[in-house]
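Scrolling down, you'll hit the structures one after another.
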Structure P
Amino acid sequence: MNFYAIRAIYKFEMSRTFRTLMQSIASPVLSTSLYFIVFGTAIGSRMGNIEGISYGAFIIPGLVMLSLLSESISNASFGIFFPKFSGTIYEVLSAPVSAMEIVIGYVGAAATKSVTLGLLILFTAQLFVDYHIEHPFWMLAFLILTAITFSLFGFIIGIWADDFQKLQVIPLMVVTPLTFLGGAFYSISMLPEPWQTLTLFNPVVYLISGFRWAFYGVADVNVAVSLGMTMVFLLICLTTVWWIFRSGYRLRT
């Protein structure tokens, strides 16, 4: 394992974050804070509890996931797309660095940014809503696992995209709607049939449900199923990345 190469890629990607703190950190935190103000304080104060939890506290895991998914994809996709766009990707591919080391460097940096952002949002939420975390270990585990999984997904999108517009297609047209429909602002048990059953085909439901269980001990689906679905998606992403480097898909052209 070439740790020098991994560290070089990791440090390069992290340095880009520090150069764009307003865009990378401040902007997502501010946007999520507005959700807390509008939904948690203004609307939440007029709504009853959901499964014994105040509405403002209930939506915190969903809002963290909303930011975590979008930022993980955005950081990883742009991180690998820009070298393709500028042509410097060939220097990386021709260097004595394995595909695993390249992926660890880029995905590790993107996941680090996303986890940091998620923790900052949780800290900021304390300013607006009182909440507690029943299972801090599992909260952190779901946070890190989701960040890694969707950073891998973003890495795949960055390789697939051949222009800047395509970088935003899947996050805006697919991931964000699935997150809003996946129980970020409500419990799926509140939905009538057949919508409640149809919602179970939304993979984001399992991420939000498992993450919410780590906070309050309540979940829309069994936490073991949530963890299993996350691992399945992680395995799919790892398999896809392996195939991309094995076949050279959109890397050698």
Structure Q
Amino acid sequence: MHPILQGLILGFIIVLPGMSGGTVFVILGIYENVIKDLVKLNIKPYIPLMLGAIVGIFLGAMAFAVFFENHRDATAAFLLGCLLASIKPVLRNCPKVNSKRMIILAIGFIIGYYLVGEPISVVTANEEVSWVILFIGGAIASAVMIIPGLPGSSVLILFGIYDSLLFYIKELDIINLAIFGIGGVIGIFSLVKLLERLYSKHRGLISYSFAGLILGSSRALLPYRMDIIILILFVLGFAVVWRWSGKE
């Protein structure tokens, strides 16, 4: 498969909450090479993939921004299903549940629940996000995204900037996107190896806490109303991520 096409697939997928970029790399058979080359700052072979990913992210984000603006509850229900289904790959091959891990999960849930605040709604031009939050959110989300099973978009929901980024992409807000992008590049090159080592050594701790964060942060995508269409879209989003994550 051509690297540009691989990038398009990667970019479109990672826009969905619950979808892990690292999982895509594993499925494409390039994960180990990507990690090794990132550590060595060898990015030349991945320029076509990165260009494809940028196009994929813009196409995916613009589509969801339009849907979110015109069909908030339907889009939120679909994304909520995606987010909750991501708990499957997060806890894959982890130690079995015990009291200690349940406490860790509960702490993660509480932090996630109070961190996201109220359910996200349609963003307007008057709602600005701090550049510091954009930078830090980009750095952490990008680094987390590289680890298989950990969804980077979930970090954006935790920081309360997922909907804002959809709006910035739709409106082509170059300044805010550049701040986020700079944070993302720095995060990938400076944090990914550290996160990979921590994840390898403390997989259970990180996975259960992350699962709790996902559960708690899911309140951000709660629909304001419920009907059969909303329920169907929730199930569809859940099924997409559940099936995709099983491919790993």
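Some values worked out for this structure:
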quantity	calculated
helix-only ellipticity at 222 nm (-39500 (n - 2.57) for each DSSP H run of 4 or more, over all residues; to 500) from the coordinates reads -24000; which among P, Q	Q
Value 26, calculated as relative contact order in percent (Cα under 8 Å, 6 or more apart), assigned to which of P, Q	P
Origin of the value 3.5, where distance in nm of label points 7 Å out along Cα→Cβ at positions 102 and 142 was derived from one of P, Q	P
Entry that produces 54 once percent of Cα pairs over 18 Å apart, for residues 110-181 alone is calculated, selected from P, Q	P
Read-out distance in nm of label points 7 Å out along Cα→Cβ at positions 190 and 230, computed value 2.3, structure in P, Q	P
Computed 49, 47, 35 for Cα extents along the principal axes in Å - originating structure among P, Q	Q
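Throughout, read-outs are computed from the coordinates displayed, never taken from laboratory work. Just so it is clear, the model here is predicted, and its values are computed rather than measured. Cβ atoms are built from the backbone, for glycine too; each structure is taken alone.
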